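Bear in mind that the values in this text are calculations on the coordinates, not laboratory data. Please read all numbers here as calculations on a predicted model, not as lab measurements. Cβ atoms are built from the backbone, for glycine too; each structure is taken alone.
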Structure I
Amino acid sequence: MLALVTAQSARSLDTDLPLLIDAFGELDVCVEIAAWDDPDVDWSRFDAVVLRSTWDYHRRLDAFDQWLERVAAVTTLWNPLSLVRWNLDKRYLLEVATWGVPIVPTLAVASVAELDDASIHASLVGDVVVKPAIGAGANGARRIVDDPPTALGHARSLLDAGSTALIQPYVTAVDTSGETGIVTVGGRVSHAFGKAAILTGDPEWADGLYVTETIDARIATAAELDIAHAVMANLTATAYARIDLLPGPDGPMVSEIELIEPSLFLHVDEGAPARAAAAFASLTSR
């Protein structure tokens, strides 16, 4: 028996789940949708537990981390606990850069005292994004244009709330080219999708969990696939991964590597649900 894990607040919003359930039915594999925050679930019943739409984890991070540890102690968690914990904090991008993989330039600010540094002030000039190191669905992320005092204030508010603040330049090419996401299942590329820029104007929110997005099918370029393969070569075994890429001046750059609860946008590729279901079904035998 395999569990696909959502949150009680997100189950009705996860459009991948119905597609996966149908695909598992074609494989005659027993699967159950369960919420991580449902106290009545006996996780030891499952041969494997696959995180899917735990989209509120950042609001209850301690409880979520404790739940991860409990589940990993009684069954097989995918993605693995160590990888999930690594991926919780977006400062992992700084490690990714050491792999020789291009990333969106990222400055991490861990304390209020660091805000007095001249290099921090310089990084807040122009068109910038300031966001929490731990977060999901664009929660807490703000694009701030030519307003260093406001950018500084937002960074301070994130720090006061207990989060490390990340400062990045806004990649303006995303406004015309959009973002490319490459989805892997079982360690292999499954499909790609395009996503329109979301930090423009006033975003629309889905129950406060995430910013609604405009998604379409896309064929990844050779350069984008090269980056995805380089990322995967540096990760341990995964049930799935989503590598999000922005169009930089010198080529694609990694903006995020999603290993916890990404939408896989299975609807953009007719064969994607079956590939994902087959990959997840194989986890029960590992």
Structure II
Amino acid sequence: MDYNYLLKLAIHASLNAATKILQIYDTNFFIETKPDNTPVTAADKAASTSIINDLAPSNIPVLSEEDEQFTYSERKNWQHIWITDPLDGTKEFIKRNGEFTVNIALIENNKPVIGVIYCPVFKDLYFACKGLGSFKVDKHSVLAILNSNKNKVDELLLNAKKLPLHAHPKNYTVVASRSHLSKELFAHIEKLKLQHTIVETINVGSSIKMCWVAEGKANQYPRYGTTMEWDTAAGQCIVELAGGQLIDLQTNLPMLYNREDLKNKSFMAFS
């Protein structure tokens, strides 16, 4: 398995998907409601099609939130599968606050081995690869590279900085969802206040939360309630290869992927 080639393919796919998303971002796009009562836009669908096409040369099946789902009987014996959320944070996209991402992960034997998260508006790129570690390319480098005539993916890899970039914050910092708060989360934060002098909570959308844990901006990201495999796969890879963990709170073990039930249980990501 050529991880380096597949990592480059995933980064390339994330950049192209971001271009599709931004072409729609500032238009008067139509908002549909899916059967699970979550919103979807033309940007979600365009990004999904773009990613599936860009990952096709790998000859590895792609499980995308916005595309036809494979049955478990089809995929249960696959050693490798791409899992992608083409636009993670559709609610933030609709609010136009910039807090949304493109998530692409490669799963090998139920574990994430490549993870790419790109923020189309903020231009921060995070990626991780088995055998290499986790990395970030900040927006200034990304913009300079995107506006150059050089090989963009190779230049991004050359300009990446290994994670974590920061020591733990002075105050114990919890990063939490902007759109999915819960009673369990508030109770958890109250418990943390008994253990730490000061507990700071930062609310932000999408998988940016896991990137901040991997980067060292936050100590932990607790999430209670339902998420899906495509919400966490890329972020888990980035957190784990930066030295952290993402734990399924039901099993107290790292989250596994390509399960029969694609719904995640509550989890905790920590640095």
A value of 18.8, 60 was computed for Rg and Dmax of the Cα atoms in Å; which of I, II is the source structure?
-> I
Taking FRET efficiency 1/(1 + (r/R0)^6) of positions 77 and 181 (r between Cβ atoms, R0 = 35 Å, to 0.05) for each of I, II, the highest value is that of structure I
Candidates I, II; distance in nm of label points 7 Å out along Cα→Cβ at positions 213 and 229 computed = 1.9; producing structure is II
Computing relative contact order in percent (Cα under 8 Å, 6 or more apart) gives 17 for which of I, II?
-> II
For helix-only ellipticity at 222 nm (-39500 (n - 2.57) for each DSSP H run of 4 or more, over all residues; to 500), the calculated result is -8500, so let me know which of I, II that is.
-> I
